[in-house]
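All of the numbers you see were taken from the coordinates with simple rules; none came from a lab. In this text the structure is predicted, and so the values were computed from the model without any measurement. Cβ atoms are built from the backbone, for glycine too; each structure is taken alone.
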Structure I
């Protein structure tokens, strides 16, 4: 008989059965004490590590303008970063010691440590659920299983936290650690919704959190398609309606070509427009295929509407910019108190227009560069371990399969769609310039690596236990 642990709020409630588990149970409380312990330990360890390596004062690049903007709650360089401005201002007011730059570096360390903790939380629970759902998979005794989950969760969180590019940003004044924290919250909420699909509040919260994420980094617009595919894998009818809404939005933008800042002038280049057109066409085809397959349409329009509203509510934080600009702070980039200045900041008007990768040959070189960065910053061993869950994908329950495939869609957008839109040079200077953006995809790699460690550790631990039991009998 195989022991399959199905937990409903308790840490262990084994059910002995030799039959496959047909469906994944709905969890009233998905995350257990072991998972929260993994979250807490990882967060504290990473926070201590970051604080010991914290920059004592201003550093290079944008540290000065960021510190000034947060100190006076002003307007940062495009795209304004309203959420980080408020977040950083709170740290300048609540921390009574040292200089402004050090206080803001503490805010980066806090956001980075919490991100690592959330990675550990998802790994601890996700790895356990994957292990429980595989028929015939060896399991450890309860105490050893809990220790394995906590350990692997901490390892995955720390592997991400000590990623070279993540560590660099977490000990200086920078907006990116908060962006990673928001992205991890979005993925965690979507994971929670995947195991309780009737509780739409988690989905709505994820949409709101993604709206806040976009106010802190427009670079993560690239993950929007991946998140839509994540929802599609969990609920096809809801995914159908979301892709229909996607088509409506993209069509509206096409009809808005009379606003020159959208597609020309200060807006998109021809290469970016090509990517835009392909995404619009793919969304339309997918929506039509889902309508034909399901023979239904707009059955989930209320949920889709609420998701759209929650996303828009998160984006409303951008209206902090004109309010702050009216006070005429020392950092008042673009003067967004005027309509022209507001759209100038929102569309990153002072920067060069996006020049997407024009051909496959150059894209192949950039993918190779991405792989080199992943190996050097995240680690080759962790990349190999990240493949383990996919090797067992065919033996998993439906919910775990959908969760992993949804994360795969998110990863592909964070890694390769972002890479194509960044179009970085492949020399060392270009690699150092853009490697920070790659850390968003490394977050997903860390989740897979942690789950792989749990699966690997359970088998190695069980083998060790079997050997220790067989020694006395053989003697």
Structure II
């Protein structure tokens, strides 16, 4: 189930034409609740947090928007209000209960944040308030058609390593994961698997200290793998117990691994180092404090600080979560089909003959037009999240990574085509008539084609 389907609400259900969005979790989803907590937990309401989109700090652990911000945008909802934010909120579009540093377990950052149990208590309090305002029947409908998003678990596994806590010594890894999953517990739920937690800069920096190596910290990644295997099983059991319960699981582990292994394919230059922080890999969470370093171009980075993604990374994950797709993807599927065919040929002809066949073959590509045309034809917002050069770089990176993989399998001769002036086909001219009343070529698309053609030539020369 892709998340966009969860927001479809029949008009006859109630007076709201969309499902509300209730957000629970940690700093990946906290849009600023921690600012209002009277504890020593870092508030993140300091610059340069928030610099990219809001132009000021909001308490979000990023340079801009978070995944739920993009989900609410895709669902045509306003930014979801914070539970702790002062003021008179109606909460009929949803509420954000998330708290940075939270875990599913009470022991995680205990006394400093709102753990998942406290967030549930706040949800129940809000539900009572809504009943008093709207009536029981209206609230029942609102809550049953709402979507409940969770980002929880990262701190339960990370904090024991970063704080020298002994909590992990009290349980086997599997027992600890079962306890964590058990705490996650409406009708429509959107949950996310964990990233490979050994790979953020903060984990890599710990690995440098522990072993002298600079790779991912396998001991933490093992826990995230166990969590990710246990989560679908637990939700499947929960669905059998709760009538009408539906859920979607976003595979952040697979998506993150794909980006970490091939960053240029997704428009990133740096996935090991944080944009903002101090110490090795800028991994220390000191961004905005007295002493810190800041990268020159945040759009090149996956991680803004030692563990939290940039707005650009959050957008990509939000888009994947929303509809299961992210431009460009089609070429990757074709590559997978090619690999399957190569295996079949090896079984039939033998490795030596297939090696000769593939090395003599010519590999022709016609790709890129849809990546630039579709956003205009479908009114997609994908181009709003990147500069033209960044978007073109992402498309070119996808093409060259496929060529590299075919080369590694045995391909040697490649034929590619530059793009037509994409603003001039009838479909583009028709769009120009609608947009401006003019009948000429649509220059905005042609500019992208020109940038693509120049970048393609340069990328192939380097390859």
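Structure above, values below:
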| item | result |
| --- | --- |
| Label whose coordinates, when mean count of other Cβ atoms within 10 Å over residues 225-232 is calculated, return 21.9 (choices I, II) | I |
| Label whose coordinates, when FRET efficiency 1/(1 + (r/R0)^6) of positions 49 and 73 (r between Cβ atoms, R0 = 25 Å, to 0.05) is calculated, return 0.25 (choices I, II) | I |
| Entry that produces -22000 once helix-only ellipticity at 222 nm (-39500 (n - 2.57) for each DSSP H run of 4 or more, over all residues; to 500) is calculated, selected from I, II | I |
| Structures I, II, by FRET efficiency 1/(1 + (r/R0)^6) of positions 209 and 449 (r between Cβ atoms, R0 = 30 Å, to 0.05): label with the highest value | I |
